[in-house]
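Derivation of every value follows stated rules applied to the coordinates shown; laboratory data play no part. Everything quoted here is computed from the prediction, not taken from an experiment. Cβ atoms are built from the backbone, for glycine too; each structure is taken alone.
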Structure P
Amino acid sequence: MTTPNSAGNNVEHSAPSKLGYLLEIFISFALVLFAVAFNLIHLYPEVAGDVRDKNDMVLHLVMTDAVVEALTQGQDFTDPWQGTMGMGYPNLTYYQQIPYLVVALAHVLTLEEFPLVEMLHWSNYLILSLFPLSIYWSLRRFGFDRISSAMGGLVSSLLSTNGIFGFSYRSYTFGGWGLYTQLWGMVLLPPTLAVSYRVLHEGRGYFWATLLLAATLMSHLIYGYMAFLTLGIFTFIQPILISNPKSFVKGIWKQWRRLIILCLLVVVVTSYFSVPLFLNLDYFTPNRAESIKFDSWGHSAVLEGLVGGGIYDFDRFPSLTYLAFAGFVICLFRWREERYLVPVAIFLLWLLLYFGRATWGPLIDLLPMSRYLHMHRFIGGVHLGGIFLMAVALAVPWRWALSRSSIRSVWYVSAALVLTVVVLLPVYRERISYLEDSGLFVKEHQRIGADAQNFSALLERLKQLPPGRVYAGLQTTADKYRVRNVHPYDLLHAEGLDMMGTFYHRYSLNSEVLTDFNERRLDHYNLFNVRYVVAPEERIVPDIVKPIQQFGRHRLYQVETTGYFDLVGSDLTFAGGKTDFYPAASSWLASGLPGVKQHPVVYIGDPPQAIERPLPLSAAGDVISKSSSSAGPSRGAVLSEEIGNNYFAADVTVERGSMLLLKATYHPNWRATVDGIEADTVMVMPSFVGIQLSPGEHRVLLEYRPRRLRIILLTLGLLTLPLVAIGEKPAAAFCRWFATGVSSRISSTLRTPRSAIRRQSRRRRRHR
């Protein structure tokens, strides 16, 4: 028995008898329920108690808190200033937003009754646990029967990798990487592809496809990117037309037209993010220190991992790997049925792209934005295709058993169940063992020992001190310093303290420069406003830092600085490309110029026309090495300063023309007033904010304010979605009428001689 699905395929129920049909419904429901229950039970230790995060969840906590602050302060919560990492930067200008916005809104709407960190943990736990439902629903929408779809849900959470940022538990758990936003992308990607697939085939369903594509893109940029590339490949899946080249090409073009319309709608909806992103790309610098993230592993390593089981079955018998291979073969044998080409297309596309730049070289640059992509994340596509292939393989004995019309079908079903248990039981046992170890790891971190209590006391002391940045070592030097196996910089970040030296994203221009911080130079401490140092008692610190207090083995030190503001000189001006900035800034930081407070002005790209003959940024190293390092007379003093979540203010007295330096990352969205009058800001080394001041006393206010364009585009995007929902049916009817009407008129014109047309026209005029 077959029924048509929404994508125009025939869905095989393989259940000629009523008993078989009922069994199919019951079994599919039971299998999906089991998969979800398994996750809910075995992942529960992740939320069972209070625990301090030790991975990327710290970043996600800090970012969500920035959104909450913006919401409660009446600011633009889609682009808040994040001031505690990497000298501060507008992270959501360059980074996905929806996971933060959803949790922050929920936190505010519940009157902040529940701690923000708990809301993050619970949302992570529930979304990860419900992933089998996402797979089941998506496979059904692609046209697969209930059993095949249920098998996809059953295996969806069983993948095991060596921590390479795929679909396995380790990417999201406390003991793993804490890839919170990727989790949202992972769960949204399958239904997004399924719903958009319907649009390509039927030309309807634009609203839900637009909504899900935009949500996936704004939950995880790479997974949204993957969705669009996958849909492009889907347009070529037309086995029915392959024997007729003309119809095949015509069918592809029809689907491409629909895909282009869909893409344009998504572009409009997400334009509030994409337009500012591209306008501000000059001030975005992805960290290329770990080239493997951008270039991936190459075909040799990837294929070795695939065949050896490392991509689906790391450190266990490769049961899922064999299932994926079997599913691939089955799908190829059934290629005339369109739905079976979907898993093959997903798997092959992302396997090839997962090879990365190491295999494809310059060819990979043909992909849009390829220089900004973490290609090692493409393993997510390999995992998704693999889950679909495994589902096809596992469903074969079940579909055969359920198709038996005799009473013995119950025995056939029992045999299929036994076979499934034999294949998957070792996999489930290994996953249980992994999650039990993860749970013990969480419990270990929940214990409050003397060492943790001492560090908590240090944290409370820091909160009482005047504001300033905290330094707990660079990531390389602080690696062995831990509290209950958690890095102190994670604990300090999670408390919302302004940190220097270790960060989770290197998106601002000066983020690379921070790695050149010299903890033995007093001028470097002042430059970055490093007022406090946290170190273990065994670490030898330079004499320029002075001890404040000891908390067990943890010591707190202080350094005298001018605060977040300083008065400096700026005798040099450079202009050039972004790639030349880091070598120039590194040369400046290593020179004597920071010590005498000489901060060159820097323009990325073309400088304003008023600037005459700026020096090339590429030659900054030579110029700086020859520059004078004399301090000169006093420039004045900073009398007071005020720090908010998106602003800095200062009262200063200036003795001679000087640049007021704000020790925070420069961005064009900084708005300055001097004595209530708007003033221009410039970027000065090392990517800090500078304002030129004349002699006298001044009140200076610097506020991060996104452009009004962002709000305009956000409003446009929000209005687009209901317009698509309301206008989709009338628009489709109009297009059909127009196409039919135009076609009939053209045909009529071609059949009717011009002389006859003229005679008809004359008759109409006479009748008038």
Structure Q
Amino acid sequence: MILYIAEKASVGRALAYVLPGERRHEENCIRCGSDVVAWASGHLLELCEPEDYDTRYKSWRLEDLPIIPETWRLREIDRTKKLLHSIRSLLKNASEVVHAGDADREGQLLIDEILEYCGWKGPTKRLRLNDVNPEAIRKALKNMKDNADYAGEYRAGQARSYADWLAGMNLTRYCSVSVADAGYDGVFSVGRVQTPTLGLVVRRDREIENFVPKLFFVLSATLKLPTGAREVTGRWQPGEDAPGLDEEKRLADQAVCEALEQKLEGATGTITRADKKIRKEAPPLPYNLAKLQAEASKRYDITDTLKHLQKLYEQGYVTYPRTDCRYIPEGHHAEAQAVLDSISSACPTVVGFQESLDVARRSGAWDDAKIAEHHAIIPTTKIPLEGALNEIERKVYELVCVRYAMQFMPECEIRETVIEFEAESETFRATGKEVLAPGWKKVEQGEEKADEAEIPEASLPSVVVGEDGQVTPSVEEKKTTPPKRFTYEGLLEAMNSIHRFVRDPEIRKQLRELDGIGTPATQENIIKLLFDRQFLEKKKKQIFSTTMGKALIDLLSEAAAALVEPDLTALWEQKMSQIDRGELQLESFIQEVARMIGEMVQKPLAVSEIEGLKRRAQCLVEGCSGYLRRIKGKNGLFLACPICKATFSQGSDGNPVPKKIPSGEVVEADCPLRCGRKARQFNGPYGLFWKCFCSPETTFKDVDGHPVVREDRPKAPCPVKGCKGKAEKLQGKNGPFWKCSVCQNFFADKDGKPVLKEKKGGQGYEKA
């Protein structure tokens, strides 16, 4: 039996349709004769959490950082366990496996990690699909390779996964604990993609907050020609060495401007250039995921485009959505008429310009050479039934259909006119545009949408080179404006063109080739996470960074600056490409990342006052500088100090209530350990005891109103499997019991040893 494993059910069904043999649908698979097609649902496995390696990591402590697994382990994802167990069962009877994951690094990783986790050692072939139409699948089946040829791609995928885990997990704990110790609440999460994205918004907000408008001058001149009452108004074109210009080549020096104006007044100008040409604009290319997300957000304020697009894909109405390509395979042109017929009946917008469509036209969108993995998002011949789509799905579907139909519309013809004249050695230019034939621009859609203000009716007169006239200068004062705040679509576009925000030319080049940070499939989730973590907020359509967001970027700018900028993505991508090509070992890269993270978390994070965030109440113990944390116990909420370990009741105002002893007075005595401090008497659930804050764990029993050092308590190995801690024998109201200092579980005492407590249905243990 050959077992085909696809990345998702829709691909599996398309593959099964092509394979020979009678098809029988079973749970989580399709039998095709003697062979079987199974599928995953995205990742079925995830990297283990720190506490899966050692239970002490359940508590977030700076002293445990950096956490670096010696051997990386995967664990099953609860929601997809059934799928994984189904694949594992099928593998037992397989003679050969065909890896049919998506044709990219992540697709290679996804299926390979399943095979490795399930212990598959048999022969494996690789099926790489760029399309799921039957002909494309048949072609790919004839060109399968040994999966071992893609081992480098698998290791590169592992490298990305491990590195992101090390950076995100360690630095999230590092920031969150440091901030918590300083008295502030909240999880300050860090990630290779999310943190630079947050940095974009924070820097933009501060640019706006600190913006000081500057005055500049727009110098124009009107050339009045002697015949036909003709005038040409052009804008000054400064030379490279022109004085008085700012960094944006604007005339910012008023004295220079006034001198130019005076020089030009009444001067004679001569026409030096008079060009008219007709330019043709091809229709905009079909959508990739990033462009479609931006357009859906801009037009309809949709922020979860991928979710709705995925549903359209699974129902067979559009092609594969997670693509970064905007071109279509040339072979698809053969079914163009069938697709147009289908969408013309299903999409009202297309019906409006159906007479302009001609399948004989062939835009530049059909180009095999520009398709690497998946082609552009286009509609299929399948027509949605009436009422099959909700409102948002309908809007997304129409965007895809209209953009595809535009490929068969005429080009837009524009006449452009450029006139230049010189006066007193200064050059002035006037431009005009006239739409001769709107073509595809009749359809208002997309980033290339026609804008009447941008393409006005030409109003320039006919002139001849060499004509002279009198010049009248004019000056318009203007002020610089701050940059615009990010919108949802603007932030998506910034993530995809992150190179524009990088100074280093080499890194800028690398990021341009990578098409930004994150993938179109993950970017929406990353932005959503920043909102969920309260790092960003939205007011109308504008995005603002919050106090927490600004605080995180400020903290990381000091301790882990590499993660604030997108440069790290470019550096790691370079390393992963080397791993893919066999030029760099996976282990060497991870060691390098671990060293970098280790250096970052060893630096104390100086958390000062964070404006806008309220600190928690301070510990009431004299000499302790800790801030109390709110903890939910068996008897309700209480406050605890992470430094001295003192606990307090919570008052109605949320502040700590001082503990009282029977006399109602604070009773102190010299510490029996002679640390130089005073021990203080407390009334606990088992009576009076004493505590000194020379150490978090130093308590003493009360003997006749005096603190006395406790005798050494018996200790024994913790009975919880996998726990390496020691259990300590304690005395309670009902006799002796044991408590583990690592896993914090309680145990019964039997013959002087800790044992699991008897419970209904068997043995167990209780959490502290």
Structure R
Amino acid sequence: MKIYQIALPLLAGTMMLSGCYDEKMSWQRPDGQGAVVSSEIPLALAEQIANYDNIKNYAAEYMPTTQIGLGASADKYLSDENYASLANANFQIFTMGNAMKHISLVGNDGALKQDAVQKAQNVISKAAESGIEVFGHNFIWHTQQNQTYLKSLIAPTMVVSSDGDIANLLPGDACDFNGGTTGGWGSWGSNKESAGVVSGVGVDGTPCLVLKNKGDGNNWDAQCAYTFDSPLSASKEYTIRFKAKSTSPAGVIQFQYQNSTSYGSQGGYKDFTVGTDWVTCEYTFTPKYDDVDRIILNFGKVSGTYYIDNIEFGTKIEDPMTNVLAGDNSDFEGGTKGSWGSWGNNSTSSISAKGQGHNSDYCLVLDNPTDGSDYYVAQCAYTFDNELTNGQTYIIQFDAKADLPASVQFATQNSSTYAGEGYHTMEVGTEWARCEYEYTCSKDGMNRILINFGKIGTKYYIDNIKFGVKKANGAKIMRAQRRATKITYTLKSAEEKRTLLLNAMQTWISNAAQAFPSVKQWDVVNEPITDGTNLWRGVDKGAWGGDDKEPTETTTDGLNLNWENGTGNGHFYWGYYIGKDYGVKAFQYARQAVGDGAKLYVNEYNLETSPGKLDALIGFVNYIDANGGHVDGIGTQMHVSKSITKEQVDAMFQKLAATGKLIRISELDVAMNSSSLSAEQQQAQSDIYQMIIESYKANIPEAQRGGIVIWTLTDAADEHEYWLKNDCPNLFDGTYARKIAYKGVCDAIAGKNLGAEFSGSDWPKAYE
């Protein structure tokens, strides 16, 4: 059976056929497809349509310089052979609906996701076997961009001044040395060889303090000290905590205190064995004297070089709750997850490598591989033996960081019914910070606490989890976090953001072009003009999509893009940070990556019904051409409805033709606002398809015809789960049978009624 001869299943269930024709009609609904959505059409017309050749054969004969294409789902094309065969038989070029977009291909680290790249490559290879090209869709858009990654580039740097359980008296470089100075730490001694800050050798590749002695000696022969403006209190308990390692496996760092003037009032001697791996050194003491104003790290005993980082010194902060979590359920120092379990979104939980904890060896690692629709799609949970008390106030507290700026959500739950409450979002930066929340239980049956981490795809590090009843004298916690941790943000300049995003744009376009070298036609910028206002989206003030609005950014709260980032949305307006020339840069990068012979397009919708938007788009194209880029063509999507008129279509094509650019119908479909079309509705839809293609041929010179793309193949429900749901916009119905619109497209391509030329001997072919 020839592909085009499967059209007659359209008639099954709507009319009786007799004789041999009944016997020859063997058909069934393809697996997983919707029911027949077309009403009865005249038998003679159905037979005529069945005798039509495949679309691309008419295109080759009557429009040999114009490609007729299909917008298709990559998954559908790869998984459904009936679908693929029908597509291959009728079209010359494919546009993948989503598989080549930024959000599909770019991971949260900015690198291409190899599984996604492979899927698109499989489509390209399979299509090539049938002589079909692939059109690239698209490089730059305001939606379906990996917002998580792009935001991470421009987000301010989180600055953590204290860790939450120590009221740190050491400011800035005196604590972390990240500014490149010793921050007030001085050094001396007969055995001291050198002391200073060295970049790239600290914890996590940061700067740190490096101390080197001349050889074995006494502890005090080489000293590094910090002197306070005021003495320590003799009645308070202090804690020193720092990270250290040595070139010697038996290195020793000794802590002590003293008076900086008399060198007396000495005490607090504590030796730490420091090997070749980072270790956490911690000591708690109460000064014996009231004039102690200096703390000292002695490094003269064992020959070697010592690396010191993240020094904290101060009074311990009392827990605001009576913590009921202990051991690996709290600090993970035993190297296990304790009783914490996790699930959802293909996420995993594990124990970190040694030394990755917060001032400790181990922490809990939660890995969420992809952005999810909400926090709860990936959960980490601890279930208590007993229920929480209704009306009781509790406090949750933990230290956290992530590979990307992100957030997690605290909640409580009934482990049997999954009823929950207490939902509270907590920000997580790329440096350790304390997360804290005060929660009052208001439901019976709550026996589980949750850390939900499914919304942003990244790796989370969790340590020192504490949970319990709030102490009677515990301070009120006003926000999600940081009783003792002060967090501020260092904002990036406008030029820094522009540079970072331009680099990301160039890398993305270059990587995509390298991944798909056979693709030589691309939508470079998609939908740059707003509806109604006809402004440049993201560039002109107030030119957004949907409910998006101006981003906000402060040193206290960081960056809030205010742009939707639900599953599949990923709104990101490149032009907002790059400026008006973002389109120029995109075309320059694309030309460099894809090559001079490539055809590069701007693509937009509603041009047939909005002359003002069309004018604005032409202005956008002219700006790119005038400022160092070059646009080869303009794509007009043409998602039209039954109300479209020939006058509107003619006017659009005439204005587009006047640009001298290649003009492409990029996403053509005809919505009828009905889930089942009568014969009359089918004919009306067919007339619109035919009118649009005939207008294209009449108004666009042959040399400027960039092609015609039909958007999706069939009316089947699985092709319209989101786009034009409960409508019938395509050339084939839910059973893969040809509709009257198929005839309209073919006749428009040929410029005549092809069916009128069929002879009586042609009709039996419909039943072969």
Among P, Q, R, structure where FRET efficiency 1/(1 + (r/R0)^6) of positions 48 and 384 (r between Cβ atoms, R0 = 35 Å, to 0.05) as derived comes to 0.70 = P
For the read-out distance in nm of label points 7 Å out along Cα→Cβ at positions 72 and 400, a value of 3.3 was computed from one structure; give its label from P, Q, R.
-> Q
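For which of P, Q, R does distance in nm of label points 7 Å out along Cα→Cβ at positions 200 and 504, calculated from the coordinates, equal 3.4?
P
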Matching -6500 (helix-only ellipticity at 222 nm (-39500 (n - 2.57) for each DSSP H run of 4 or more, over all residues; to 500), computed) against labels P, Q, R points to structure R
Out of P, Q, R, which one gives 247 for volume of the Cα convex hull per residue in Å³ as computed from the coordinates?
-> Q
